[in-house]
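There are structures below to look over.
Laboratory data are not the source of any read-out in this text; all were calculated from the coordinates shown. Computed from a predicted model, the values in this text were never measured in an experiment. Cβ atoms are built from the backbone, for glycine too; each structure is taken alone.
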Structure 1
Amino acid sequence: MEKSIISEGKTTNEAIENGLKKLNVSRDKVDIKVLENEVKRSFFSILAPRIVKVELTVKENKEETNSKVKKEIVLSTEEQEKAIKNIDKFLKEFFKSINENVKYEFNSTDSYINVNIENENLGFLIGYRGETLYSFQNILTAVAGKGIENKIRVILDIQGYKEKREKTLEELAEKVAKTVIKTRKPIKLEPMEAYERKIIHSKLQQNPKVETVSVGEEPHRRIVVSLKHK
């Protein structure tokens, strides 16, 4: 089976479907990158047939990848306690340096450490659409793993931001789906974190009339919502 091909069609969906047939795989088994779409047309090509080019790349075997990840992230009770101590020490020093009395709590499993911070004055740690929050989460991940062999995964939330953001994204998904069905035209959303794209994909997965696909490269990867190709 080919690992990557370039496919053409009159629309993005048609180009994708043509490529899927050649690869003999389903849409969830490939990464899709739009190389040339029907909107980008010069004056000299206006009379030429509309052509969309997409690159389809078959994804790696996720079962094998996931099994490796699971083997790496199995934390003992001692490792969980050490990771929490590392984070706790860092947060105490950090909040002391900015003169904030902040409450936070930890919940841990053998896969990750969950950190919940409650303080109304920490909006600056959330940032625009959570960008700062995710960066701070990466810092805590590095801090947590100090002196620990296993890979540590830290999930951070501040003032319930992620739950609120999830509801906002689900509402956005429904609104966009209705617009796509009404106008019969695809809509490309703004770039999002992988975590946020997953929420959109999951929300519209059961919608019988629309489909979603991620296009572009990180950190500018985004979702396109379009009518299902019949």
Structure 2
Amino acid sequence: MRIEALYPEFCQWFGDSENVRYLRQCLPEAELVETASDQTPAFLDGSVDLLILGSMTERQQLAAVQRLTPYKDRLLECIDAGMAVLATGNATELFGEYIEENGVRYPMLSLFPFHAQRDQEHRHNSMFLGEYEDTKIVGYRAQFSFLQGDFPGKFIHVLGGCGNSMGDPNEGFRYKNLFATYLLGPFLILNPPFTKYLLRLLGQKDTLAFEKAVTEAYAYRRDHLEMKEAKFFFNESGWLE
């Protein structure tokens, strides 16, 4: 089992790097490759089972795209061959055609026909409750962009909060074993049922590190978000609306 974390020096905002750390604890015998931005990605030789990309700044997005563009065809080949990918936060935007802001378009990898519309004057903050297959998904979002266009497949159905754009019933997207979501932070710790699903998809045992604790925390958060009085959106002052 080989896991590659791309660009760990900057794909680590909002605690997204904890996804890598948690997998390391769940799979102590797995090989972890941390590929810095000045190194050649390990997935090129087809030996990587799971590729992880986390949140980054807007400037770092451009750096990441510049470094990945020479390998974009090979990246899609590996995904088509079954390599799993977990992309969280604004790493989801890298797979689209471009990011548009103030009339300027910044090219992305163009693997799929969608784009991001960015407005850095207004940050969106919200809690989230959704469902993937028969599993409830919880989390939170903090972002300047929303996604628009055609997605290769559905990932999470929105039950509370917002999707790829306001009013969209779908959050993130899935293509084969690529899972992309705007949900931030330690997504795998927050969602142990999905983490078990991912481990089984990778052909691994689904025993989790600190399983009792993370399962209880997940159930507590899920149950509160399922309450009728649950609120999901924050205003610019930080108070729930």
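Quick check on the output: 22, 43, 30, 5, 0 is P(r) over Cα pairs in 10 Å bins from 0, in percent, for residues 87-134 alone, derived from one of 1, 2. Which one produced it?
Of the options listed, only 2 reproduces it.
For helix-only ellipticity at 222 nm (-39500 (n - 2.57) for each DSSP H run of 4 or more, over all residues; to 500), the calculated result is -13000, so let me know which of 1, 2 that is.
Structure 1 accounts for this read-out.
Identify which of structures 1, 2 gives the largest calculated value of Cα Rg over 2.2 N^0.38 Å.
Going through 1, 2 one by one, Cα Rg over 2.2 N^0.38 Å is largest in 1.
For the read-out distance in nm of label points 7 Å out along Cα→Cβ at positions 23 and 119, a value of 4.6 was computed from one structure; give its label from 1, 2.
Answer by label: 1.
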